[in-house]
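Take a look at these structures.
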Structure 1
Amino acid sequence: MKYRKKRIFIILFVLLVMAFGWFCKNRKSLWNGRDDFRFTVLSDNGIALVSVSVDRRMLNVLKLDPELPLWVPGGYGWYQSAKIVRLLKQEGKMDLLNDVFFYNFGFFGRKNILVDKIDDWGDWLVMWKNFGLFNMLSLRMKYDGFLVKEEIAEGQDFEIFPWDKVLSRDFADNRLLSSDMRISIINKSGENGLAGFLARRLNWMGYLVLGVETGLDLQDKCFLKHGAIDVNMVYVNLLRKFFPTCQLVYSNFLDESEFELEVGKDFSELIEYESYEK
């Protein structure tokens, strides 16, 4: 009898240790409840962008028409939104999803979640599976009392929808907006329109674009110049996610909230920008 009790005690102890370890592991990734929480929802019949903003007390959902064309960088060109996931799965390029959302919407989410139907994203089990128990509970507790705004980007022409208004207003990063991060873009790639294209996306994301110009001389390399101190390095690293070929250069001529992006041929060739214009 004593042996049986001892064995039950050991089993319970092991289970408690495992539960505590699981709690600690998930607790580390707990959403802080203050910053915006953005993610994308993908299914075989469409895509949606979701933004939970604590500062604005808003839950914004932007659904994309299945026939809305999106540009896939890397030479793939334009595809209907409903075909993006299938394309990238077939090509083994699911890692391009973040690039697709940045170069089309200036949008960078914490995660891309796959669901059977677009509206399934709010299901408790779907959120638990994709975000973890504590993130799910924190999100639900926050946005259950928020104003919910849902829009649909319809049509077969990308430029018809008022992206400048909707993305800047509802999906820009509030922390980035309040940081007053400023950026100038100089196009030295030889690709017409590339600087304006990038400026639009960075503005949607929340950066303040000071100016756009075409360099007098072309250059092969891309440079990201900054004057950031440690506290602002998070914004430097955010830019580097989407400009991986750019060499990072510290400049005494820029203040701690200012960037200068010199776009070279290596970057335009990486994303194959010419396929955007076709």
Structure 2
Amino acid sequence: MIADDIRNRKNMSIVEALAYGFRLFKENFVQLMFIMFVIYFPLSLLSGYISVVLTNIENGIDINAILSSTDTLFSFINSTQYKNFAVYNMLNVMIDLFLAPFGAMAVISLVNDYCEGRNTGYKEALSTAFSRGPRFILMRIVYTAAVGVLYILGIIPGVILSVFWAFNLEALVLDDIKGIKPLGFSRSIVTGRWFRTFGFLIVCRLMNYGLSYIVSFFFMWGSGTYIAEVLFKVVLAVLNMIFIAAETVIYINFKANPAERNKDKYKRISADK
């Protein structure tokens, strides 16, 4: 069983986690595509439309003229153009923070079931993701507020907390932890190996960014058009599944091998979840 092999690796490297992530992506490709069509494709249609609207608004903004005087600046802030720009940007943020993670939760559930030898399929994974909805929304509000405040106070505190809470979705989906406790459970998993987790996340984000940059070249033919925006976002969502699978692998490995100085605390939290 794949899960046993993952748990038995005492010091799993980033390369191994990514290799597992790609393997799980490849072996569950068809099921993952169903998740993509149910969640990511509709979101890409909406997000693509928002991107086109924002591009059109930005093209109509003369930043030099706006900043030329205080009167023009305040006039722009009170204009319909600015209000539309703010509203559509907020919609984009809401999609990223509160809607797209449902796809990630479905991927996490599907990948974990496959690792455990349970070929449950995309329907069960989607059901699991949506059943966690109310708790996820509550947890995401707390996460966004806490991390956001710390980022405002200073980037480093925000980074520290966001790394500690990096596995909140995995804890919510795979361990079915109540309320906002997945945040604390994630912290217990990461404590004692914060820098390893930070390194893994940095590598994944950089690779994801690099792939995004490469993929963008293939859609330069339709820059600013709706169809190109939608296809670009769909491709990125599919590629991101590899990294979600890799993070799930790391979570399974970390949970099976708690840091030595954190074992007692981890056991207490596990018993109380």
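Using the calculated result -25000 for helix-only ellipticity at 222 nm (-39500 (n - 2.57) for each DSSP H run of 4 or more, over all residues; to 500), pick out the matching structure from 1, 2. Don't skip to the end; give the middle numbers.
On the way: 1: -11500; 2: -25000.
Answer by label: 2.
Another question about this same structure. Can you tell which of 1, 2 yields 17.2 when mean count of other Cβ atoms within 10 Å over residues 52-59 is derived from it?
Working: 1: 17.2; 2: 13.6.
It traces back to 1.
Name the one structure among 1, 2 that relative contact order in percent (Cα under 8 Å, 6 or more apart) of 33 was derived from.
Matching structure: 2.
Still on this model: Of the structures labelled 1, 2, one was used to calculate Kirkwood radius over Cα pairs in Å, for residues 204-243 alone, giving 10.3. Name it.
Details: 1: 12.4; 2: 10.3.
The structure behind it is 2.
For the read-out semi-axes √(5λ) of the Cα gyration tensor in Å, for residues 100-227 alone, a value of 34, 17, 15 was computed from one structure; give its label from 1, 2. Mind showing how you got there, number by number?
Numbers: 1: 34, 17, 15; 2: 26, 23, 16.
Structure of origin is 1.
Here Rg/Rh (Cα atoms, Kirkwood Rh) was calculated and came to 1.01; which of the structures 1, 2 was it taken from?
Details: 1: 1.06; 2: 1.01.
This figure was derived from 2.
Given a value of 0.65 for FRET efficiency 1/(1 + (r/R0)^6) of positions 188 and 236 (r between Cβ atoms, R0 = 35 Å, to 0.05), calculated from one of 1, 2, which structure does it belong to?
Numbers: 1: 0.95; 2: 0.65.
So the calculation was done on 2.
Looking just at FRET efficiency 1/(1 + (r/R0)^6) of positions 84 and 164 (r between Cβ atoms, R0 = 35 Å, to 0.05), which of the labels 1, 2 belongs to the structure with the highest value?
Numbers: 1: 0.95; 2: 0.40.
Structure 1 comes out on top.
Rule-based calculations on the coordinates, nothing more; no lab input. Source: prediction; values computed, not measured. Cβ atoms are built from the backbone, for glycine too; each structure is taken alone.
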